[in-house]
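Given below, in the form of structure tokens, are the structures.
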Structure P
Amino acid sequence: MSIQQNHLAIHGIETLRSLDKPCYIIQENDRLVINNEGCDEVSKITAYVPPMMAEQLGDPSFKQFYGVNYAYMTGAMANGISSEEMVIALGQHNILASFGSGGLDLTRVELAIKKIQQALPNGPYVFNFIHNPSEPAIEQGTIDLYLKYGVHVIEAAAFFSLTPSLVYYRAKGLQKDAQGNIRVHNKIIAKVSRREVATVFMQPAPEDILNKLIAQGLLTQAEAQLAAQIPMADDVTVEADSGGHTDNRPLISLLPSVIALRDDLQAQYQYPVEIRVGAGGGVGTPDAALACYMMGAAYVVTGSVNQSCVEAGASEHTRKLLAQAGMADVVMAPASDMFERGIKLQVLKKGTLFPMRAQKLYDLYTNYNSLEDIPPAELEKLEKQILQNSVATIWQQTVEFFQKRDPSIIEKAQNNPKKKMALVFRWYLGLSSRWSNAGVAGREFDYQIWSGPAMGAFNDWVASTYLNDYKKRHVVDIAEHLMYGAAYQHRIQVLKSQGLYLPAQYQRYIPQTSLVT
């Protein structure tokens with residue numbers, strides 16, 4: 001029987017918001033009553049909804065493994081956009097968050113480790129570890145920092161294949177306990193958007209890399225033997241159409257495929273603890289979060305929506321632009337860290353000229369073999385409109401930067417004009433995101449703002465609420481609303497499965513007041 005078909009009056013709909021209590025839908029003559037007490041006459045009970053708490057969503061082992069309240073985490077946004085303040089605020093409410101260490105120098109990462117560990121001595125927290133093929137020394141240096149300070153959970157992102165530094169982190173310290181179980185000290189949450197990349201994280205570390213690490217004296221034979229018996233990752237996040245690095249894959253296709261892959265590899269390797277598969281990319285509303293859980297996601301990961309929050313390491317101008325974005329206000333643009341490979345990332349296009357200017361740089365890179373080959377008129381426009389500085393000055397700044405970071409990169413570029421041109425162009429691409437974070441005046445149209453369509457979906461969802469004001473957006477409050485809303489809408493779906501349809505205004509959860517106490 002459908003409520004709409006019978007045109008029955010409904011009383012007590014707000015009872016559905018009490019997630020910790022069961023709800024009984026009772027038919028009384030010409031009306032339906034929703035209550036928590038039930039009814040003495042069972043025949044009058046039209047439908048029943050069991051308690052459904054936000055803590056029940058997802059895989060309970062995820063919560064136990066990381067010591068958190070929800071099967072939920074906030075993913076890393078590089079250059080410290082996922083800031084210390086964000087990680088600490090969420091961690092103090094037992095919600096997992098990843099610090100955006102990608103793109104930061106080692107000194108800055110070390111300061112972040114100390115600050116977060118001081119505030120959260122017992123966790124929970126995660127540090128991002130982004131693949132850096134152009135600077136392998138930075139990769140290894142980052143891992144050395146994590147091991148030095150006992151950072152035992154990292155989020156590995158943008159990897160095509162495994163690197164020695166990542167394998168080293170995973171295998172270091174492996175040992176067996178008194179019961180013969182392998183104790184894993186260093187946990188990895190891998191972020192992937194392709195089955196082939198998921199495969200390498202769901203398998204043990206490659207033998208050839210382990211042997212090289214043994215030969216270098218970085219691993220013992222015992223550690224390598226144990227590493228060959230466990231998967232490279234404890235959790236694998238399926239990243240769909242997200243901000244930043246993304247393959248723009250549809251989650252509805254990608255997530256079930258990777259879950260099926262996990263099941264096949266689990267049957268093959270028989271791991272004592274099954275790898276969990278989570279979902280990220282496009283998660284900006286309770287509907288999206290619930291859809292992920294219903295498709296089998298062990299946990300969900302949010303990204304873009306957190307960047308507009310007060311705790312984000314982004315300027316007020318950037319947060320304001322994000323709060324005004326629609327779902328179609330994003331576009332792909334060349335990435336700084338993988339510029340030469342033609343890799344792109346997803347950014348905001350509304351209110352900034354960065355996507356167009358970045359593409360212009362890549363076009364110049366592909367059309368010419370050196371800076372000297374660029375026609376004078378084209379070079380003049382480049383220096384005045386995009387770089388706002390001379391190529392010579394920028395090259396000198398680039399040399400100074402890499403002399404401190406990795407001098408070998410400059411050595412390679414000195415004898416390779418194409419490489420030199422790429423580094424000059426990467427100067428703009430790299431600084432544009434920092435200009436956005438710092439709110440550099442005069443460079444607003446050059447701000448590189450990573451964002452996916454989830455940002456627009458979130459803005460639509462909260463348009464009529466207090467969260468429409470970006471100055472009132474806090475990461476913990478948003479996390480609570482997303483999880484509470486997903487649990488509420490789960491109850492609505494239970495009602496629908498019993499043929500009962502509530503009025504439209506009750507079928508979607510809308511934030512009313514802050515849930516943070």
Structure Q
Amino acid sequence: MGLSMDRDDRFLNQEVNAFLEIDCRQLALVEHYQEVLTRGAQSFGDIFYQYLFKFPATSKLLGEYTEKGGDLARLSQKQVGHLLALLTRQNDPTYLERLKHVGEIHYERNIDPVWILGAYRLYQNHIHSLVNHSVEIEPLDRAPLNDCLNKLLFRDIGLMLEGYWYAAMRSLQDEKNKVDGLQRRISDLLTNIPQVIWSIDVINNKPIYVSPTVEEISPLSMKLPIPCLAWTVKNDRPMVEAAWARALKGERAEVESRGHSPGGKLLWFKRTFHPFIDDTGTVVRIDGIMEEITETKLARNRLERMATTDSLTGLANRALWFDHIKQSIAVARREAGKQVVVMLLDLNHFKYINDTLGHPAGDVVLRQVSSRLKTVLRDGDTLARLGGDEFAVLLPMVNDARAAAIKVAQKIQACFREPYMCGGNELYLGVAIGITSYPDNGQDADTLVRCADMAMYTCKRGNATHQFYQTGLDEPYRKQVHLVSNLKKALRQHEFELHYQPKVTLSDGRTNGL
């Protein structure tokens with residue numbers, strides 16, 4: 001029976017007495033035999049503590065109480081006082097209310113309810129022994145007296161346990177309030193964090209926690225076991241699933257993917273999966289965080305474009321073009337019969353445009369050149385601007401390098417038949433094309449580009465439309481480099497002698513110079 005602590009004490013006492021059928025006649029009977037029932041109360045305290053010291057749990061508790069300076073004799077007197085109050089203050093509201101307080105003290109001192117019941121069993125044995133063996137109690141009064149005393153004992157037990165349970169509930173409520181407050185603070189904190197934080201029980205495939213910010217990213221429902229997979233762009237889902245599979249194996253995994261916002265905008269997100277492994281080595285939970293990285297991703301892409309793209313034309317720059325050559329060679333090595341073509345293009349008469357119309361006009365023409373060149377190449381080919389008026393073309397994975405190069409060279413030459421326009425001026429340009437191929441002219445990117453450069457300058461000197469590299473084409477360059485090197489070395493080592501040859505006028509034989 002639960003007893004409310006907020007109700008009027010007098011009404012409560014009446015209610016308890018009525019429920020236990022404790023009437024005035026029975027209370028009068030107890031009062032009539034008070035003097036007999038209170039005999040021997042002083043010896044009860046010793047009996048009570050002897051009983052408690054028999055059990056390890058209560059003995060330990062009393063020992064700790066003594067070590068902290070507690071007085072067992074004082075506790076013994078309290079037990080005697082409680083027994084006397086039970087027999088003499090049966091209807092005293094102050095006493096009954098104090099019983100609840102005693103129950104609260106028992107809870108605070110970790111006194112188990114079963115120990116309280118043990119104490120009341122001693123009260124009952126002591127009182128019933130007095131009732132059953134005292135010659136001063138009329139035989140006909142013994143049964144109703146025992147019955148009434150049992151009811152009083154039950155009432156005491158109930159009120160004391162009521163206090164005990166009330167203290168326990170109050171303590172639990174305090175703890176719950178603390179937990180609720182902590183949860184509110186954590187929830188407020190997590191709500192204020194733009195990232196989505198979540199934890200998934202992978203054994204039962206159930207979400208343990210998902211932060212409230214999830215709805216701010218997208219109103220779509222979560223798709224488990226992988227959080228927010230339903231939001232992810234379809235083409236990116238295999239990457240996310242692969243990262244999740246690594247997390248299920250116990251690896252920390254990160255993955256970047258695109259997702260749809262509530263307004264339909266395409267955003268970039270980074271998911272991080274943190275597996276939790278139990279003592280058996282099993283992944284039982286995966287905790288994670290998902291954050292939007294759209295601005296970071298776009299900034300990173302801009303930096304990558306700046307590092308690999310020509311700012312004037314938007315074409316690949318030298319670094320990216322070289323990287324594509326290396327990749328194409330690596331692929332061609334694995335594919336029997338496949339070749340790679342490298343072409344260098346240098347514009348004829350472009351310096352005249354810069355010198356006469358200025359560099360802004362030259363930039364306009366370069367953009368027009370790049371636009372025309374893009375139209376004659378395949379999607380898999382790479383067009384690059386290496387700097388100034390020099391362009392480059394990469395043709396990967398061709399079966400006949402020479403035929404493919406001639407075809408593309410003719411298309412490139414066709415791009416210069418029509419004039420380029422700038423400020424109302426018709427500007428005619430030409431182009432010299434040097435061509436090399438893998439594996440015939442080189443096994444690496446540096447060699448292929450160097451050979452294409454020689455072929456292009458040979459083409460320029462010979463006023464040809466295009467020039468394939470061939471063995472010996474670089475011999476004049478080698479001789480020139482060797483000659484210049486020897487001349488500089490001879491100058492450093494003072495190997496030259498200066499001789500003067502006179503210039504003589506034939507008509508008169510006079511020296512007029514040297």
Structure R
Amino acid sequence: MLIHELIRQGALVTPLNIALREGDNQLDYLTLAEEVTFAANLFFDGGLARRDRVAVYMDKRIATVVAMFGAAAAGGVFVPVNPLLKSGQVAHILKDCAVRILVTTPERLELLRPVLAGCPDLKTIVIVGEQVPISAEDIACISWAERLHAPHQISHRVIDSDMAAILYTSGSTGKPKGVVLSHRNLVAGAESVSQYLENRQGDRILSVLPLSFDYGLNQLTSAFYVGAGVVLMNYLFPRDVTRLVAREKITGLAAVPALWVQLAQLDWPAGVDEHLRYITNSGGAMPTHTLAALRGKLPGTRPYLMYGLTEAFRSTYLSPEELDRRPGSIGRAIPNAEIMVVRADGTPCVPGEEGELVHRGVHVALGYWNDADKTAERFKPAPGLPAGLPIPEMAVWSGDTVRMDDEGFLYFIGRRDEMIKTSGYRVSPTEVEEVIYDTDLVVEVAAIGVAHPVLGQAVVLVIYAPGQDEAVSEKLMAGCKQKLPVFMVPVRIVARMDALPRNPNGKIDRKLLACELAELFEETK
């Protein structure tokens with residue numbers, strides 16, 4: 001099964017069931033399948049070769065979904081780009097994975113124009129909107145409407161181990177890195193999640209999360225796997241979510257902790273839990289009081305707590321029946337996955353012993369695009385396999401510390417790397433710091449994640465800027481707002497009178513800074 005064939009299967013089994021809804025617009029499975037074919041033909045006509053990358057940089061709309069699955073149907077690889085990213089970050093993605101075709105809107109194209117010269121592999125831009133700019137240099141601009149007239153083409157030969165998508169996620173250092181997912185990865189993830197959530201044809205799933213986020217993308221794939229419907233939403237305010245859940249009779253809702261914190265503070269419309277069958281959480285731990293509040297407001301709704309990482313999509317889930325028995329647990333392995341807890345040498349930990357979470361199975365990604373070194377760090381042979389196996393099976397070593405109890409339930413301890421988890425996003429400290437260093441206003445800077453009641457963690461900058469006046473923080477904050485998406489912008493800048501502390505290796509002591517900031521924030525509450 002290939003990922004776009006989930007839609008074709010729906011068109012055969014339940015052709016008139018609504019597959020996608022966006023505002024007042026909707027498509028049934030038969031029409032969606034036709035649209036995906038039209039898009040595939042358009043990409044062929046635009047010169048798409050097998051495994052070429054197609055970036056989709058738009059807000060969440062029906063055309064966004066059609067473009068993604070159309071690229072897969074044509075034998076290409078779709079690259080959903082977070083619409084919150086700024087032009088420089090988008091340019092990095094376009095250049096890094098040598099995007100051949102870009103699907104975007106006229107407004108977003110204008111933002112990208114200054115950086116397109118640095119994307120030599122980009123040959124075609126497909127414009128979704130009224131105005132189609134005149135082609136320039138070596139890049140052709142064509143209208144999305146042309147998909148209706150593109151000549152029918154025979155798709156490139158594709159099998160389920162071929163690449164289907166590249167999802168960009170921030171690394172612990174430097175620019176975002178692309179996680180390469182196969183058709184098999186995506187379909188297996190959809191199957192596993194649909195199985196334990198008991199998804200069905202009559203479900204209506206609300207898509208709140210970005211489609212560039214593996215958790216958000218799965219709202220589409222798991223719905224399509226069973227022939228359910230998806231309601232697309234560009235999230236604005238928490239109240240909008242609860243209203244849409246009620247108006248559209250939503251049966252399944254997924255969110256990250258920062259959003260759940262806000263939703264738990266609202267009065268939900270009466271009777272919502274009569275149709276809202278389940279809610280899910282991933283992207284960080286849901287606070288205990290938030291979960292309790294949601295259960296109180298939605299007594300008929302089943303909460304599923306989950307843990308995952310883009311490199312293996314989803315690893316564990318805690319069923320609603322275990323919530324009270326195992327507070328704080330991230331659950332057990334999802335269907336068709338094995339989760340191990342191992343020591344540094346790869347030997348298994350005993351129950352209660354802390355170790356690294358290792359995920360093996362069909363969900364493990366193909367690695368990081370164009371980055372053999374980082375791939376070798378995270379994707380390594382699965383521990384415990386027979387020594388006589390000539391070709392080792394690759395597993396993903398999460399870098400996260402967990403422990404397992406006697407019954408196989410896992411408990412999250414912490415992250416070994418220095419990633420900042422804010423609003424469900426993984427933020428690279430280095431990427432934020434580079435923006436600050438580019439200003440030439442500081443000598444040293446460190447971006448630190450500090451516990452925050454709504455965001456999970458907040459980005460806080462610690463700077464050393466001798467000779468600067470008190471206005472330096474305002475200048476730096478303005479620069480961050482100009483060059484970084486909202487979720488990366490620091491909530492506070494702390495200036496030090498001396499150089500940042502160092503650890504024995506001569507590196508900035510981030511752990512010490514994190515402790516100091518935690519104490520500072522506690523004192524100012």
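Data table
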read-out: For distance in nm of label points 7 Å out along Cα→Cβ at positions 201 and 449 computed as 4.2, the structure of P, Q, R it came from; value: R
read-out: Of the structures P, Q, R, the one that -12500 was derived from, the read-out being helix-only ellipticity at 222 nm (-39500 (n - 2.57) for each DSSP H run of 4 or more, over all residues; to 500); value: P
read-out: With Cα extents along the principal axes in Å derived as 87, 62, 39, matching label from P, Q, R; value: P
read-out: Comparison of P, Q, R by mean count of other Cβ atoms within 10 Å over residues 249-256 - largest value held by; value: R
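Read the figures in this text as sums done on the coordinates, not as results from a lab. Treat the numbers as computed from the prediction; the structure is a model and nothing was measured. Cβ atoms are built from the backbone, for glycine too; each structure is taken alone.
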